[in-house]
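Some structures to go through are shown next.
Each value in this text was obtained by applying a stated rule to the coordinates, not by laboratory testing. Values in this document were obtained by computation on a predicted structure and should not be read as measured data. Cβ atoms are built from the backbone, for glycine too; each structure is taken alone.
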Structure I
């Protein structure tokens with residue numbers, strides 16, 4: 001009698017009784033195998049579990065030789081059981097022994113059995129075992145039997161994950177379903193190597209209750225959760241902050257369409273009818289969708305199925321009554337896995353424990369990446385599917401140089417990377433040993449190398465790197481981790497600490513650059529179509545002058561008897577700067593009137609991030625003391641290329657004739673006015689880009705501390721006259737990018753990159 005005549009609900013009811021029994025895990029597994037064999041009228045039912053080294057070991061059987069248990073094993077990919085594990089999909093054969101991958105194990109006594117149906121035991125995309133039934137007759141199992149066995153495999157996955165059958169660490173070292181490679185490629189956002197254990201930024205929800213007898217109640221719970229989910233999406237779309245049109249609305253409307261998909265809902269209700277709880281039913285359909293995703297190459301269809309995956313997670317959260325992610329427990333060598341991450345979210349993590357960040361999305365020029373570089377944390381982004389594949393605690397290797405991720409690496413791979421990390425540490429030590437050497441080109445031109453910082457603890461890097469000073473101190477970072485607006489005293493103490501740590505070395509403070517992706521809890525940000533070009537930085541500060549006034553007051557008070565250097569971000573025209581200067585001048589008068597000690601000197605400047613300002617420099621420069629180019633924003637505005645849009649990553653290059661010519665125009669104008677010019681964006685941290693900018697006439701660079709050593713080595717190895725002569729000949733080239741030509745030049749002329 002086939003299973004369809006009995007129904008899977010009876011199996012699940014019996015399995016629940018077995019799971020609740022006080023027997024050992026092995027005894028429970030043996031009983032589960034007997035229940036399946038009896039109810040599916042199968043002469044054989046067997047369970048193979050994945051052991052370390054991608055070995056499938058026979059753990060329990062009815063119908064095969066019991067002496068083969070814990071003795072018979074196959075490699076993943078070997079035989080039919082191994083193929084099921086490698087493919088991560090069911091196999092249904094009427095004549096198993098005629099299959100080309102059939103592997104005979106005489107000790108099992110399976111010679112007389114012809115038909116075979118097996119399903120992978122999956123947990124979050126990872127194969128942890130295989131469940132198979134066999135019969136002597138030649139028969140194909142019906143679809144309902146295959147689906148029932150997959151449902152039973154969910155229960156077995158929970159038993160395996162409990163760690164009672166196999167050590168939990170060995171479970172983490174299982175293989176992956178086909179289409180889910182142990183090595184994944186992404187894009188390097190911040191260079192570096194790391195070996196550590198995965199921490200999910202949004203921890204995956206664990207469904208504990210799988211089986212239910214109350215179909216009506218579970219269906220009602222599912223329908224209620226679906227209604228809540230749909231309402232939350234409707235409210236988001238109809239929010240006045242979303243505007244009336246735009247691509248983001250189209251995305252959400254497509255998302256809403258999937259939330260109303262009848263086929264999706266029907267499949268979940270059918271899963272409940274088999275005896276599952278509402279949460280387990282959602283998870284069951286979600287697993288089926290993930291399996292489909294692995295075999296689909298069309299990017300559009302994969303994205304649509306990914307929408308369903310995300311909806312499933314949200315639906316489970318609604319069913320479990322959870323609105324906020326659980327607190328993350330950090331190992332000492334944490335590698336954070338996230339879809340995306342903001343700068344404040346990164347700073348919430350213990351910087352002493354975090355070793356790296358892997359993103360499913362993201363952009364190399366996002367503010368989070370800038371902060372990560374300042375903290376010396378490697379970041380790899382655009383690793384598609386990473387969030388759904390990794391379990392907390394999984395061992396991971398990050399190769400920031402190549403943009404590669406290794407999930408559950410073998411001992412050989414880990415040994416190779418451990419050696420590479422050790423070699424990198426030796427190189428960093430060599431940079432540290434050279435920190436007292438000046439950054440002077442071979443033909444005697446001195447280049448000033450400074451660090452970017454944003455926290456008081458960053459100031460230790462001045463001595464460690466041998467930098468000339470702090471070319472950019474991002475004052476917004478302490479604001480971003482504060483629940484309330486920092487009081488004047490707290491700001492003053494921070495800036496005093498920074499200046500004291502710097503000693504005689506200069507520090508340039510940038511006033512608040514908040515807005516866009518840098519959100520502070522105490523200011524409500526409006527919804528904007530283009531936040532990077534919206535209400536942020538000096539625009540926000542001038543509209544909320546108390547913010548700017550109190551910050552300038554704290555900076556002035558902190559610098560009594562010391563040099564004070566301040567620059568204003570996102571200045572788009574001369575009147576904006578003059579309004580900032582007017583507020584500063586009033587605060588200086590107030591400071592003197594109260595009898596406080598004045599700064600020994602004051603230098604005021606602007607960031608040059610908005611291209612329009614470049615054509616106002618002749619009018620601006622007589623009013624300011626210095627200019628600092630923010631290459632990240634300048635590039636995105638120059639090419640109308642949103643740096644947070646992953647679709648545009650790498651489309652435009654700073655080492656293009658257009659960008660370099662624009663830099664040259666700025667450099668020449670500042671030279672005519674004898675105004676100090678620096679670059680403090682990410683362009684300064686890349687040795688090749690820094691070489692090119694120096695060749696154009698840049699003499700002051702500010703970068704993450706980790707870049708000081710490599711850039712100094714580059715400077716000391718270059719002949720400036722040769723570089724200048726070559727770079728200027730390329731400015732009128734028709735090429736999209738000059739990167740390969742400049743790299744070839746550096747190699748041919750002994751410039752260390």
Structure II
């Protein structure tokens with residue numbers, strides 16, 4: 001049986017040790033620091049040598065222990081140790097002692113991105129930092145910290161993220177880095193975690209090494225880009241020859257006198273302690289993936305089923321705060337987004353040469369089916385499985401939702417509540433929604449959402465609403481409190497908040513549109529009259545989540561009416577008159593509508609960049625009706641359109657368009673003339689309005705054949 005030695009220093013080195021241990025293979029691991037030994041963990045088949053060694057010490061160690069294979073899994077930036085290992089092995093070979101050498105290369109960066117400053121050396125980077133302003137986040141470790149501290153001006157701006165080890169902290173203190181400048185944490189770090197650090201310390205420039213995927217390079221890049229932070233990268237040195245994780249495993253297999261075990265069960269004494277994946281090699285060929293809702297966070301909120309799968313898991317994934325709350329011997333990683341999880345699962349699958357069928361449990365707070373990221377991840381994983389990129393089974397476990405938990409604590413039912421989420425997104429017309437419901441349940445992103453809720457209700461004159469907040473539900477610091485809107489504006493303690501809003505004065509929501517003309521702020525701007533407006537909107541045949549263009553919006557009466565039908569409809573009111581735009585904004589504010597966006601400009605140019613519409617109403621075209629219709633069909637070949645016409649020119653133009661274009665379907669033409677009774681003294685006189693033609697139709701993409709002359713307009717002219 002050949003003796004294997006791993007010089008660790010990277011995530012891959014630790015993983016290789018874990019896989020060897022899981023397969024029942026004893027080996028020795030060399031780590032440079034005490035912290036490296038702690039991260040590695042303990043295992044009966046793993047012997048750990050801790051401490052830095054020079055060439056003489058390496059030679060003595062290899063000779064005394066009589067190793068047959070050396071795997072160099074040190075960091076690519078730690079070039080000195082690699083040179084020392086290779087020099088010793090060459091010297092020993094000349095003396096007749098041959099030890100196989102394998103170099104484990106970590107995953108690198110696929111390609112260098114534009115817009116990032118790259119430097120060959122730290123010295124070059126330091127020179128460039130002198131020309132920057134603001135705080136600097138240094139993520140290159142503590143070993144070469146002294147090179148950045150040669151400049152006092154730079155040193156005072158540094159915030160240094162290092163490993164939480166005595167050695168790292170000592171090096172920081174030696175260089176005069178104050179405690180408030182030290183961020184001692186163990187990765188890997190998510191994009192969100194990097195963003196939080198950047199915001200917390202008001203970072204202007206992030207300095208990193210091009211350390212590859214395991215070093216969290218891409219997460220740092222994404223966080224810096226999202227926050228507009230400068231990125232300085234010290235380029236990764238050439239590693240020379242080396243092998244991937246899978247190749248190393250295959251070579252180890254061929255170097256051993258007997259093949260590595262792949263089909264026998266682990267020995268009874270081989271139960272893996274905390275920190276190593278408990279992998280059973282005899283469970284088949286597929287990975288088992290379980291998406292589990294874990295309730296509010298406390299272990300008491302776990303269902304028995306979720307508790308069981310967590311205890312059986314080989315690998316646990318999820319947000320860091322959730323991983324800390326569950327007791328498991330599984331390997332844990334703070335991954336909870338598809339772009340993090342799927343590549344990781346590919347990696348596990350490709351590297352599982354000795355072990356099969358890993359049970360992966362992905363944790364979600366609350367209930368996996370209630371405002372959860374579970375559904376998106378499930379769809380992404382299902383696609384990977386269906387297309388054969390991941391061999392796995394997948395299923396979902398429910399959990400206790402925040403609405404059920406909070407409702408039980410305050411003695412409320414929740415079958416009759418309106419439920420909305422403010423978490424990570426803009427919620428349109430929140431005040432209107434609350435006005436129409438006696439009880440509203442809200443998921444929030446934190447205390448700022450509670451502040452905003454209080455402000456909105458106060459401004460709307462709804463001070464008598466009672467807001468019940470659940471802070472850090474299920475955790476030790478849990479508080480359930482009752483507040484007025486004004487009190488909510490004063491809350492400042494950050495944390496996880498959920499809330500009920502009880503509204504004692506509920507407005508009965510109108511089931512039909514039909515706002516009377518007198519309710520609109522009008523001035524001298526033309527307005528589509530009430531009856532014409534209602535018939536036109538009916539002809540649009542709107543659906544939930546529709547996106548509507550109101551072109552030639554005037555006072556915005558049509559836009560407002562449509563937006564009032566459903567808070568989930570988005571309306572874009574396009575108007576070229578500055579005076580009319582001002583009126584639309586006033587009417588939007590009067591009716592408390594956030595799902596109306598006012599666009600000042602002339603169609604069709606003003607439509608550029610807007611979300612694709614499902615419906616369009618044209619109340620005024622400015623003589624450019626054909627161009628507008630052509631642009632609308634280009635934006636959505638299945639759009640429903642309603643056009644109002646009062647002049648003979650527009651009526652004739654519309655009739656010509658409809659008669660000549662065979663790609664239009666569901667055509668309707670209605671002519672309306674409305675008369676109203678007007679009181680004149682003791683008499684009632686009939687007063688008639690102008691006749692209005694309403695043209696309603698839909699585009700039929702299946703019948704579209706003419707490429708360059710839709711509605712008689714040359715496309716090149718429209719684009720020009």
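In this comparison of I, II, the computed figure 1.08 for Rg/Rh (Cα atoms, Kirkwood Rh) is attributed to II. Match the computed value -9500 of helix-only ellipticity at 222 nm (-39500 (n - 2.57) for each DSSP H run of 4 or more, over all residues; to 500) to one of the structures I, II, and report its label. Answer by label: II.
Consider the structures I, II: one of them gives 3.8 for distance in nm of label points 7 Å out along Cα→Cβ at positions 87 and 359 as calculated from the coordinates. Say which. Could the numbers behind the result be given before it?
Details: I: 3.8; II: 5.0.
Derived from I, not from the others.
Here FRET efficiency 1/(1 + (r/R0)^6) of positions 143 and 343 (r between Cβ atoms, R0 = 30 Å, to 0.05) was derived from just one of the structures I, II, and that gives 0.05; the source is I.
One of I, II was used to compute distance in nm of label points 7 Å out along Cα→Cβ at positions 311 and 431, and the answer was 4.7. Which one was it?
Values: I: 4.7; II: 5.3.
This figure was derived from I.
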